[in-house]
Structure formats: structure tokens, C-alpha cells
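Rule-based calculations on the coordinates, nothing more; no lab input. Computed from a predicted structure; not experimentally measured. Cβ atoms are built from the backbone, for glycine too; each structure is taken alone.
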Structure P
Amino acid sequence: MSALIEFQKVSKIYKMGDATVVAANEISMRIQKGEFVSIVGSSGSGKSTCMNIIGCLDVPTSGTYLLDGRDVGSMNKNELAEIRNKMLGFIFQQYNLLPKLNILENVEVPLMYRGVPRAKRHELAKAALEKVGLGDKLRHRPSQLSGGQQQRVSIARALAGDPAVILADEPTGALDSRTGREVLAMLQELHNQGHTVVLITHDNSIAVEAERIIRLEDGNVVYDGPSDAPEAVVTARKREKGAVGQ
């Protein structure tokens, strides 16, 4: 069975002056359609690099990244933009909403880039906002909403185009704990509906909300398995103790 997302010994190397930084070191992983997976790690672990590659915002230095069987590393910028618009829905920590547009127009933006006709864009955006409980605020601008509501707009924007993958980058990072739990519950519900959700986080308590954890350290996978397995908890505690002792 082919994976929706597959890394085959993916490495990403950056040149910073005379220094060479290995951000990802021959990472191999497979994420199947319908999974809810957390990619977790501290700053410098390689999780943001993996997110950028999964999201077609960057390409590997070596190795192969297959998205639904297609080799992303061989694509040019236009092909990357096309597959990104068609197959990926992004949820960002800072929402990335356009302040001068109302929330309906914000959700329509990626649909516009995909060439969806105006009437259809309106229909899909409205349905997505209703799905996240904001159907009564279509004409509100982002500044008129709470942080949690703005993140729900971001989720609606990710959903509107029915992407193959929902990629959530620290989606609760700018929220209080109660609102963060509401957003995580919404991601759980999307997973229950059959969506593939990839959650990028530094927070172990958030990572365990997924059904599977891929833990990174210094560009390497140090754990890949169920989030409720004893090893997942032990690994997390070891990392935390090591950080405290430094």
C-alpha cells in the first residue's frame, strides 16, 4: 500500500557561511491517508524542515519525498505551487489572515489561486466556516474576532479546498490553554471525519493528542510509534529531564 506522504532517506543541508548545517539526516517515514500524526521536537530538531518539505515549501538536498506517489523533489516552482494549492491545507500559529478582508474572503483566497469560479468559491468558503461554527460571522474582519475564532478561520481556510493533507504548524501556540484544547478537539474531529492531519509541535502534551508520534532530535528520528505507547512517554520524559539538567 503506497503512503500518502513518504520520506525516503530525506536529508536537508544548509550552508551558513563556512558552516554546514544538517537540518534533516536521512529521515525515512510513511504517513498513510487518514492518519493523525504529530511531528514533535525542540528547536533545531528538524521538525520545521520536515514541515517545509511536506508542505512543498522546500525540497530535499538528497533523498526522495513522495506526495501521493509523486516525486516532489523533481518539481519546478510552478509545479510545487500547483501541488501545494491542490493537495495541502495549512494552519499556522499566527493565523496569517489578511486584515483588510472579511473572513469569508480570507477563506476564499486559496480557492482563488486554484482558479475556482467566484460563485463556487463563495459556496465552499461559507460551508467551511459553518463547519467550524462561524457561519454567523462571514462579514467580520479578523480584528473583530478572538484568537480562537481567528484560528478557526484558519482551519476553515485549510478545509475549503478539501486538501489531501491538513498541515498544522504549532496551531495552539498563540492561544490560551482552554482555546488550544478546543482547536485540538477540532483537529481530532477532522481526523475522525477521515482527513489526514499532520501536526507540527514542540510540546509533548500536544503531540500525544495524535494517534502516532514521530519524534525528531538533531535531524534524526528517535521515535516513531503510537502516542499512547509507554516508549513515547518515556522518550518525552527523558528529553525533558535532559533539558532541565542542562
Structure Q
Amino acid sequence: MHLSAQTPVVISGGASGLGEAVARRMRKADCPVALLDLDTERGTRVAAETGALFIRTDVTDPDSITAALDQAAAKNGPARLSVACAGIAPGAKTVGREGAHDAALFAKTIAINLTGVFNLTSQAAAAMVALEPLDTGERGVIINTASIAAFEGQIGQLAYAASKGGVAAMTLPMARDLARDGVRVMCIAPGLFKTPMMEGLPQDVQDSLGGSVPCPSRLGDPGEFAMLVQHIARNPMLNGEVIRLDGALRLPPR
């Protein structure tokens, strides 16, 4: 799909980290961008710096998603590219010092990381299939964010790994569902990236984590994630696949 000033984009989690990097790259490509995020302060700032539209959105609430997509479409036109980056990464073992894994924390993680992706992508897809096809026959592209923890969840990542595993598993059936409508569905499973969550760790810990990546032996740059998003949108043969973006890293147990 050719990305141009006529290619509206919606990005959940667009106020920071990987989502912010995607927003900045898409704006440089002159795409109209809507940032869907709960963080009003950061979202407003990123929108002001990039010329994007910020819409405060709770991805766990289908009505909030509906309102956000309607607002984005009214300003930018119906989205042809949907990128789901919103997520949390709590740490808790199956059995910890206080007993069994907190059920509420598990449910919250699933609600944001998995159901939140479903809420955005299902509604974005419904809007895309109603659009006229482009010259290529495509109507839109959906890109969701999993994690390599979906495949090698570490100690204390039970809820996170389960949620990201679900995102990865949705990719192929969703791509098959939407194939006849000309909507492609892809998933990126990033490894260790220099996001605000990572930057909150001590520098020596960041250096150690970066050094565990085989090649390049460093933390990923969010701009590299955004670069892959842009390529997926432009490459019509990429569909129904989960791409690991991890420098050949395979996570150890801890």
C-alpha cells in the first residue's frame, strides 16, 4: 500500500515508546495520524510536535475505541493503516511470596494487551472493508504488536506472555478472515527496545540487557520498529505473519 498524504493512520499507544516512533515516522511520510492513548500530557505534546491528532482513548472500552475512530475519521479520513502498540508489562510469578498470581492483575493485562488489540483491530477492520479499494486492490493494513515473550516468556512474565501469545495467535486467522476484502494483517514481535519502560532501569542494567542481544549487540531503537511498520504497509506480500524484530535474541528463563 502506497503511503501518502491520503493514507490516514491510527496508532494505539501512540503517545510514547514504539507507538510514538511510528507516529513520528508516519508524519514524516505526510500521513494524517491519530494518536490513541490514555496519557493526555504526552499525547498532547507528541501531537503538537508532529502535527498529529491526539484522542484520549481507553483500548479496553469498545465504546471509547468507536468514538476515537469516528473522531479520527472525521478529521483525517477513515484509517487505511491501524497500528496497535498500547500495552503494559507487569511482573508476577504463578506462585509468589503472597501466594497465587493475582487474578485481577492477570485480567488487567489481558484486557489491555490482548482484548485492547482486538477492540481496535476489529473496529478498524470493519471500517476498512467498507472503503473503496485502492488501485492495488487493497483496502487497508493492520499491524499488531506482540513480543518475543510470546514464545519465550521469562520467569515472572506469565500474564504478559499469555497476552502477547494471544496477539500473535490472532494474526493468521484475522488475515484469513479479511483476505477477500483486501485487508492485510501482520504482527511484529519486538525484542529488547529502548522504550520509556527500559529507560527507567539503571544504565548498567540497560547495558547488560543490550549486550545479551547477539547482533546488533544493543537495545533496539524504536525508530527501527517504526521502519518495519512502514515497510509492512508498503509491501503487499507481507500478510498473516509474525515478524520477530530482536537481533536473533532468544530469551533465557530469567
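The table for this structure:
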read-out: Top of P, Q by mean count of other Cβ atoms within 10 Å over residues 113-120, largest first; value: Q
read-out: If relative contact order in percent (Cα under 8 Å, 6 or more apart) is computed and equals 26, the structure in P, Q; value: P
